[in-house]
Each structure stands twice: as C-alpha cells, then as structure tokens.
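In the part that follows, the structures are each spelled out as structure tokens.
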Structure I
Amino acid sequence: MEQRILNLGVLVSGRGSNLQAIIDAIEAKKLSAKISVVISNKPDALALERAQRHGIDAFAINRKSFSSKTLFEKEVISCLERHKVDIIVLAGFMAILSPEFVGYYKNRIVNIHPSLLPAFPGLAAQRQALEYGVRYSGCTVHFVDEGMDTGPIILQAVVPLYQDDTEESLTERILKEEHIIYPKALQLIADGRLKIEGRQVKIREVQC
C-alpha cells in the first residue's frame, strides 16, 4: 500500500474549525500530512491566526485587491505552487473556484459540505434540511469538480434531525462529524487507497 506525507494547501474564509481538526489530526499522528500553506480570501479570517499559532505559513489574498477573478486565482495558484502543494483542501472557503482553476488541479481539490450530497447543495444546507423536514442529514467529503458540490463523494457521515433542532444546533452536531471524517478522507488519499471511476470513488481494502 502506497503511503506518503501529503503536502496540503488549505483555502479558508472564516474561523477555520476544520483547519484546526486537520492540524490536530496531524499533530496526533493520525494523518500523514503536512500543511504547507493556508490561504484566505478574507484578511480578517480567524483561520489565519490558527495557522500562525502552529507555525504554518499563512497568507491573505484578498479578492478585492484584484481587478478580475482570473488574476486573483493566478495569485492563489502561484502561492500554492511555491509551496509545492499536492492536495488543496477547502475548509470553509466561501468562494466558487473557476473551471480553469479546478481543471488545473483536477482530482486534487477536496471539500467538505454540511449535508448528505447530492441533497441540499450550496449555501445554508442545514437550513435547507430543516425546512425540507428530513429525518437525517450529515456531511460529505468530496472531490471538487466544475459544478456546485457535485464532485465524486469520498466519505459521508449521518446526523439525525431532532424536532427541536435549530439551524445552530444542527450545524454544531454536523460540525463534530466534519471534524472526524475530513482527516479520515485525507488519510485515505495519503494511503493511496482511492480510485475515481466516473462518479464513484472506490476505496481499496488494506492489504495485509
């Protein structure tokens, strides 16, 4: 079984709780990876402080500083390339990547979404689940393609909805599962156990 130390670049926009979960998994030797760089499109993102506290290179690349999305993404790519990133991890990155960016890093970008995709893609997935009246929701780690939360699925975790749930309580319960399955999905990549076949991600069994 091929195992390597993944060189991660993490894109963030907010407080970075999933970034912290990945950092914690690496430091606990549960994830064979190194975060080489954290990039935020929001200069005031708490995630940048989290990265700096752990000695990780962290940069704000503000979309508003660029005249076009193309120039912004070129700067992000330049930063990722300087840090020799293998896999790009979207951890609360609140921007849609262009097809050109996704194509440049084909099958090398992963994201986590707070629903059981393909249900409730896009923003406010937890609110969508509550308003629809489903009994179960959860979270999904998937490869990123050119669509909105449409890439091949790696792992999912199921979370029940309770009758007294609010958007906040459901979000908190889903987030706990996100912090578990995101590092697990990255470890599967590090172990060389994933193979994409069309829409399916096949997970190879561990060979003794």
Structure II
Amino acid sequence: MAESEKRPGAGLRAGHWLVLVLSVGVALSSYRYLVPGGPGMAPPILANDFTALGVLTVHAGLAATALLVGPFQFIAGLRARRPGLHRALGRIYVACCLLGGAAGLLLAFGAKTGPVSTAGFGLLAVLWILTTAQAWRLAVTRQFALHQRWMIRSFALTLAAVTLRLYLPFAFFSPLGYDDTYRAISFLCWVPNLLAAEIWLARSTPARAASSHRSG
C-alpha cells in the first residue's frame, strides 16, 4: 500500500466485505455452467448462438474465477504480508479477465435479445479487456499506484456478474417484458459500477498524485 493512502473507515471495510461475500457467492454458483445439464441454468443464456460451441463454458469458468480472486487483491494486509501470493493471484486474475473477456465478446454477438444486448455486453467485454490490460501493464512497469486505480476499474467491470444477477429477477416482473428489460440490463449491469468506481477514484487520492507516486 502507498504511504499516502489512508486507512479505510469502517463503512469502507464493511462495503469491501459485502462485495467479497457477494463475489464469492456468485462465483461459486456460476461454476454450475461447467457441468453439462447442471441445475439452475438460465434459458436465455443457454440459447446463445455460441453456447453449443463451448464458449459459455469458457467464459463462465474464467469470469467466475476472476470474480472469486479479485476481492482478495484489495486486502491491504494480504498484499503487505504475502506479496508473492498477491502477484500469483494477480496473474490468475488478469489471465481470466483477458480470456474470459474475449469469450464474453463472442457471446455478445450471439445474444438472442438483439443488437442492443450485443452492444451492451460487447462494450462490457471490450472495456474489461482494456482496463485489465492497462492495469497489468502498469504493474509490469512498476507504476503501482496507477496500477491499483486501473485494477479498481477492472474489478468494477468484473462485478457486472454480481449486479447482473441482482437486476435479473426484475426482468421477470417488469412491465416492459423480459426481453426489453434484459436489453437494459446489458448496460445497467456495468455502467453504474464503472461510474461508481470513477467517482470513488476522483474523491480518493488525486490522479496527479498517483501518477507521480511511482516505484522504481
């Protein structure tokens, strides 16, 4: 952790643990897509044009692993005490995001709810890949303060897996109908997450301080 960072308050710590619990829960439940004919699989997802090719299995497994690993990377004590573990988990997270994002982009083009859903989930996949790649590049070049900021953006997009499932039940009761609501969810599951991350970053350590605080 950078010396300029302040110790998080109780509210922030509680929020982090809530995110961790939700992430782990959704990640573990998502592994059911690795089992052919597993219980509780969503019919609209199974109807995707690329599901039969195994793309859904690849995306679900990798995205679930990124969601499972991600929250632990933000535990400052773990980073300080076990830097080797932090780096190893970071490599797993980055690989899962990049490959899972590529599979997610392919799935976006097979969405049965049309071009709006393709645009929503496709943009999510592209931004997920780009933010993660940038975070990885900054870690490799030892710009750790900036690396952390980009990793926050990356994980905000990873959390789309959680917010998607929080929104999804409303699609079954929405007066707009399931398909139209699902099209809206293709954007709602990640745009507010990314905006919240940007607001938090803007209110925390200023970007100019982060850019100047580099490790050689």
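Throughout, read-outs are computed from the coordinates displayed, never taken from laboratory work. None of these values were measured; they are calculated from a predicted model. Cβ atoms are built from the backbone, for glycine too; each structure is taken alone.
When semi-axes √(5λ) of the Cα gyration tensor in Å is calculated, the result is 25, 22, 18; to which of the structures I, II does this value belong? Among I, II, the structure yielding 25, 22, 18 for semi-axes √(5λ) of the Cα gyration tensor in Å is I. As an exercise: Cα extents along the principal axes in Å, for residues 51-114 alone, calculated from one structure in I, II, equals 32, 27, 26. Which structure is it? Derived from I, not from the others. For helix-only ellipticity at 222 nm (-39500 (n - 2.57) for each DSSP H run of 4 or more, over all residues; to 500), the calculated result is -23000, so let me know which of I, II that is. Label of the originating structure: II. Output the label of whichever structure in I, II has the greatest value of FRET efficiency 1/(1 + (r/R0)^6) of positions 75 and 163 (r between Cβ atoms, R0 = 30 Å, to 0.05). Structure II gives the largest value of FRET efficiency 1/(1 + (r/R0)^6) of positions 75 and 163 (r between Cβ atoms, R0 = 30 Å, to 0.05) among I, II. Looking at structures I, II, which one was mean count of other Cβ atoms within 10 Å over residues 67-74 calculated from, given that it came out as 21.4? Only one of I, II returns 21.4 for mean count of other Cβ atoms within 10 Å over residues 67-74, namely II. Computing mean count of other Cβ atoms within 10 Å over residues 59-66 across structures I, II gives 22.9 for structure II. When mean count of other Cβ atoms within 10 Å over residues 155-162 is computed for each of I, II, which one produces 16.2? Label of the originating structure: I. Structures I, II were shown, and distance in nm of label points 7 Å out along Cα→Cβ at positions 35 and 195 at 3.9 was computed from II.
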